[in-house]
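Asker: What follows is a group of structures, each given as structure tokens.
Since every read-out is calculated from the coordinates, none of them should be taken as a lab result. Model, not experiment: these values are computed from the prediction. Cβ atoms are built from the backbone, for glycine too; each structure is taken alone.
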Structure I
């Protein structure tokens, strides 16, 4: 470890300091060059860096996030740092191919709007796929040697044990690209061919959409808006992983006043940072769980509590009970449709009388790809499509074609489709009496409930999505 006086305000002569290669590798080249950061040494869980302004807390926080280490910053002239950086990140180094390859993978993923990067071992090396608009596409392959270097590079950045390839691991780091800073959440899983790595990309500063921008239809929007603006209640958003549930919760939180109300959330992970809201990141090692955070919030006079996900009996019980204590609770569960959410809550151990008393609204949703407006093609549906989707023969819908604008996919971006279940007295009585989801579905249908397919068909007739896309996303529901 290099002995440096961190309290000094005088510049250090870094020209004579021998850099530790391991310390240099811990800070990505793009981040170092962008912010003039020179890694000097590392020992234990601390890394020492040189930078022009040691009071630049934002940059220090980025290094801490990337390395997962405590950061010790010492001052050095900017010109001297830049001179050493050119040598420290010289492309002649052994790590240069992996650094360049990962930088290219990151850049292409960010520019493509990818939500995930998958690095998957194959027969001779690995393939790299990225998920764009919910669909995985292969973007490049890696030879065996480069795959090993890239996977080690990802794990090193994420603070994971690069020597352990036999156990699943999790980590995180930051990506700097074109002035944007994204959070990269990494998961590794050993397979029979090697480690599979998935990097989830999160833009913590992305803009939270409104309900209208999410695609909620005006027929139900007013009722749902009243539910999330109510002084108390229990609002649940359901759907599979990656269906946009958390974004809907953020939009609901945006309906509240950060100036006059106490708004709290517990999430894993915190996907978007919202000013004025007390957001808590789950940290099981530190004892911060969904349930413990909700209990702590209840002692702080909250108006709204957002629970990112109800995964276990304890969290579900605490969240549901909190809705009976005068707070509005917003949360998500995994369920196939709105009526089945009641069954899911019962499976999680929530008493039926608690569900009946507290539950106010359930929204089920999926994400479907939007048709490219430049190349979509209209056509009349035939008898087969009409029968499958319950539509009239001759109805005009649109199909994907593919052009330069959409990169040949026929789609650009995604939108959500929804179904809504608003709990009235009749449904409360059925829930308390132990009614099944089938009975709830039938009762709700008579009161105006429409399954999600109806909202999807509305978008198909408007030319926003295709019947093929609805079949892909709602295959089980359509088949039923």
Structure II
């Protein structure tokens, strides 16, 4: 069979087929249209879930996407979700079945493959159904049940003012939540979910607000007016009752009461290029990285100490310097870890003496970190590290935070991994790749956002091996992520 035909068989123009593990296929229900509403089911069952395409016999070779039932549709395919309820702009299925450019984005290869395209009426029927939440025949919206307990990941994007909400049963994007108020990206910089899993908080670079997303409904519940632009990292107290945020414009540290939205300014232009932040357990002493140079700040009421992390004279200018990026406490608060983006190291300090415990060489450009409580691991994403194979870049180092030894260097099918989050409930962790450069993996599709879509990969926390070989696509430049119910 010619390459062009093989390429076309892959659903929705996917550029690379990945071998993946598939769950045993459940027998389709006796309902004629697989639990779809009748008008939708007629289209999917008669024009999509057909021989050689997206039925149970052949879906593995059709991008792993099974379309014979409503339930199977929302398992997604090898590239993740193809329909995101309520989000017609980011449901890639619509790009490939669109018969008319006046109706929206069109992409190749056109589906149904080697058959007559859908009519405008059929396309509009599916589009309007997705806009209403893509319910089943009984009106049930995908992923709307178990709102109080559903385990999710929230991920922000630098290239799109949307927050991806990922369902951790199916591992696909279940919602997109719009944030920001301007017509151009305001560049979300950080996201954290509170201790109870009720709200996700998002800081922005070009917006004076911190947005508050209600995690039961996945809708913006309000915002906290901060008064300035250029917000960086958010850090919660251990009891979840306070947040501190670093500001990259006025070089301040602010404390926020998330319940009342009351703001307290802790410093007054005391920091240079503040970025990462962590605290002691009582939340009265804070450690802040200066993004360039060799300096971190230790701050408490009436106390501000500058610490040189390489024992050289203090500087906040980049050069032959470590350039501290992120900072994170060990779970017992006995030491703190600093990712040094320029010197390609993790530097570990004792919290009692602020003396260095160990310098741990890691990969190129270490960035964001994540810490596990069920395993003695701290993870750091090394965004520009050389890796095996062509078309991939970056690695993730796993360090035992008790012994301070490298447990493993993970060299996966990443491209510029930047953020990691851990799902302790299901013993997995998720690595988000920014995929900014054009020598990275070609995105499966291109939506309305300018730039290249990023993706996430899933790993087993016990074995540190991939759960599967899928590349789950999200919007442009996924930057920071966090898990509900940590």
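Asker: Computing FRET efficiency 1/(1 + (r/R0)^6) of positions 219 and 467 (r between Cβ atoms, R0 = 35 Å, to 0.05) for each of I, II, which one ends up highest?
Answerer: I
Asker: Quick check: -10000 is what I get for helix-only ellipticity at 222 nm (-39500 (n - 2.57) for each DSSP H run of 4 or more, over all residues; to 500), calculated from one of I, II. Which structure matches?
Answerer: Of the options listed, only I reproduces it.
Asker: With Rg and Dmax of the Cα atoms in Å derived from the coordinates and found to be 23.3, 74, which of I, II does the value describe?
Answerer: Value 23.3, 74 for Rg and Dmax of the Cα atoms in Å corresponds to II out of I, II.
Asker: Could I ask something else about it? For structures I, II, calculate FRET efficiency 1/(1 + (r/R0)^6) of positions 99 and 139 (r between Cβ atoms, R0 = 30 Å, to 0.05) and state which one comes out highest.
Answerer: I
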